[in-house]
Structure P
Amino acid sequence: MYTSESCVFVQRLTEQFLKHQPDSILFRDKENKNYATLASEFIKACNTFSGVKSFLHQEADMAKELGATGVHLTSQQFDKISYAKSLGLEVVISTHTFDEVRLAEEMGANAVTYSPIFFSPGKGTPKGIEDLKKVVESFSINIYALGGIIEEEQVQYIEKANAYGFASIRYFT
């Protein structure tokens with residue numbers, strides 16, 4: 001059932017799809033009381049765009065139930081990788097160290113976000129592009145750069161580092 005909140009959400013989401021044409025998109029809203037409703041609308045909207053992978057944050061069971069491509073786990077959820085994979089979901093997990101990237105790869109995650117690459121309020125010391133290059137060269141798992149990505153120039157640096165991709169909120173909004 002559409003609410004005014006979900007109508008506005010779907011409209012804005014569709015506008016961003018058309019503007020940026022992402023390969024993958026994550027629904028992450030830690031504080032919304034209507035998370036399940038909006039997650040459902042999010043998956044439906046994603047399904048209208050061919051080839052776009054949809055991910056829900058933290059909620060593997062909900063991701064499976066709603067037909068999402070996968071789940072994005074926090075760095076505190078390594079113990080959930082096997083379970084999410086058993087549901088047939090792709091798994092992306094947040095990492096902040098080389099050891100966490102190694103563990104994610106060993107446990108069978110499909111990809112990691114590695115952060116923060118650039119300054120992002122409240123996210124600690126930025127790792128920088130050289131560190132990103134080293135982690136990309138050291139592992140075979142797909143690595144998404146994350147953190148403080150707000151300008152096209154930063155995206156170009158990430159591309160030169162050969163990261164699999166990047167994730168950002170502020171760049172896309």
Structure Q
Amino acid sequence: MLVAARRAVEEHGWEGATLERVAAEAGLSRMTLHRRGVSRAGLLAALRAELERDYREAMWPALSAPGTARERLEQALTAECRVAERNLELLGALGGGPRAAVFHGAGTGGLTREVFVAPLERLLLDGAADGSLRDTDAGETATVLFNLVGFTYRHLRQGHGWSAARARRAVLRLALDGVAA
């Protein structure tokens with residue numbers, strides 16, 4: 001069902017991804033989805049969970065790798081670009097409200113949800129400790145980095161047609177220079 005929902009969102013955008021279209025993508029009737037309790041809210045939650053899992057798995061090697069925090073931050077931001085690449089069409093198709101539901105939590109004080117920024121925050125703190133990164137407000141800087149890298153990477157890929165390597169290289173150079181000690 002999640003594959004069908006993803007295809008419907010990628011093809012029609014979030015607003016156009018009706019349950020009828022999801023059912024058609026899955027080869028089922030709308031009534032079958034209804035009987036199974038499938039809802040758009042449930043599908044968005046499942047898509048969010050899938051993105052979170054992909055991101056957490058991508059971050060783990062950078063968090064556990066040897067080297068300076070700056071080197072590991074570069075590894076983490078590279079992984080963020082790879083997750084964005086795997087989800088390029090989906091992320092581009094989600095509108096403002098659904099995208100906010102994926103990345104912003106209630107009561108987060110304008111910050112990105114912890115699952116997405118905690119790895120970057122940890123690396124920023126490690127970098128301040130080992131001297132490879134500037135000492136900053138790690139929580140706020142992690143939110144800025146996550147959004148700077150993710151949104152800019154996707155825009156360069158989709159809006160400008162840059163290759164993945166070119167977009168990643170350009171975005172990471174600026175992001176890393178911005179926090180380097």
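Taking mean count of other Cβ atoms within 10 Å over residues 40-47 from the coordinates of each of P, Q, which one would give 16.1?
On the way: P: 19.5; Q: 16.1.
Of the options listed, only Q reproduces it.
Just checking, which of P, Q has the largest value of mean count of other Cβ atoms within 10 Å over residues 8-15? Let's see the in-between values first.
Details: P: 14.0; Q: 18.0.
Across P, Q, mean count of other Cβ atoms within 10 Å over residues 8-15 peaks for Q.
Using the calculated result 0.75 for FRET efficiency 1/(1 + (r/R0)^6) of positions 136 and 160 (r between Cβ atoms, R0 = 35 Å, to 0.05), pick out the matching structure from P, Q. Spell out each step's value before the answer.
Working: P: 1.00; Q: 0.75.
Working through the options, I get structure Q.
P, Q: which one has distance in nm of label points 7 Å out along Cα→Cβ at positions 24 and 88, as calculated, at 1.9?
On the way: P: 1.9; Q: 2.6.
Source structure for this number: P.
Figure out for me which of the structures P, Q the number -25000 belongs to, where helix-only ellipticity at 222 nm (-39500 (n - 2.57) for each DSSP H run of 4 or more, over all residues; to 500) was derived from the coordinates. Working shown, then result.
Working: P: -12500; Q: -25000.
For helix-only ellipticity at 222 nm (-39500 (n - 2.57) for each DSSP H run of 4 or more, over all residues; to 500), the value -25000 is produced by structure Q.
To which of P, Q does the computed value 10.3 (Kirkwood radius over Cα pairs in Å, for residues 112-151 alone) belong? Write out the running numbers ahead of the final one.
Details: P: 10.3; Q: 9.9.
Going through each structure in turn, the value belongs to P.
Computing relative contact order in percent (Cα under 8 Å, 6 or more apart) for each of P, Q, which one ends up highest? Walk me through the numbers before you get to the answer.
Values: P: 13; Q: 21.
When relative contact order in percent (Cα under 8 Å, 6 or more apart) is calculated for P, Q, structure Q comes out on top.
When P(r) over Cα pairs in 5 Å bins from 0, in percent is calculated, the result is 1, 8, 17, 20, 21, 17, 11, 4, 1, 0; to which of the structures P, Q does this value belong? Each step should come with its number before you reach the end.
Values: P: 1, 8, 17, 20, 21, 17, 11, 4, 1, 0; Q: 1, 8, 16, 18, 17, 15, 10, 7, 4, 2, 1, 0.
This value belongs to structure P.
Taking FRET efficiency 1/(1 + (r/R0)^6) of positions 32 and 144 (r between Cβ atoms, R0 = 25 Å, to 0.05) as the quantity of interest, name the structure among P, Q where it is greatest. Present the calculation step by step, with values, prior to reporting the outcome.
On the way: P: 0.60; Q: 0.05.
Largest value of FRET efficiency 1/(1 + (r/R0)^6) of positions 32 and 144 (r between Cβ atoms, R0 = 25 Å, to 0.05): P.
If you work out mean count of other Cβ atoms within 10 Å over residues 80-87 for P, Q, which one comes out largest? Each step should come with its number before you reach the end.
Numbers: P: 16.8; Q: 19.9.
Top value of mean count of other Cβ atoms within 10 Å over residues 80-87 goes to structure Q.
Can you tell which of P, Q yields 0.80 when FRET efficiency 1/(1 + (r/R0)^6) of positions 48 and 64 (r between Cβ atoms, R0 = 25 Å, to 0.05) is derived from it? Please report the intermediate quantities before stating the final value.
Working: P: 0.80; Q: 0.50.
Working through the options, I get structure P.
Quick note: the coordinates plus some simple rules give every number you see, no bench work behind them. These numbers were taken from a predicted model, which means no experiment stands behind them. Cβ atoms are built from the backbone, for glycine too; each structure is taken alone.
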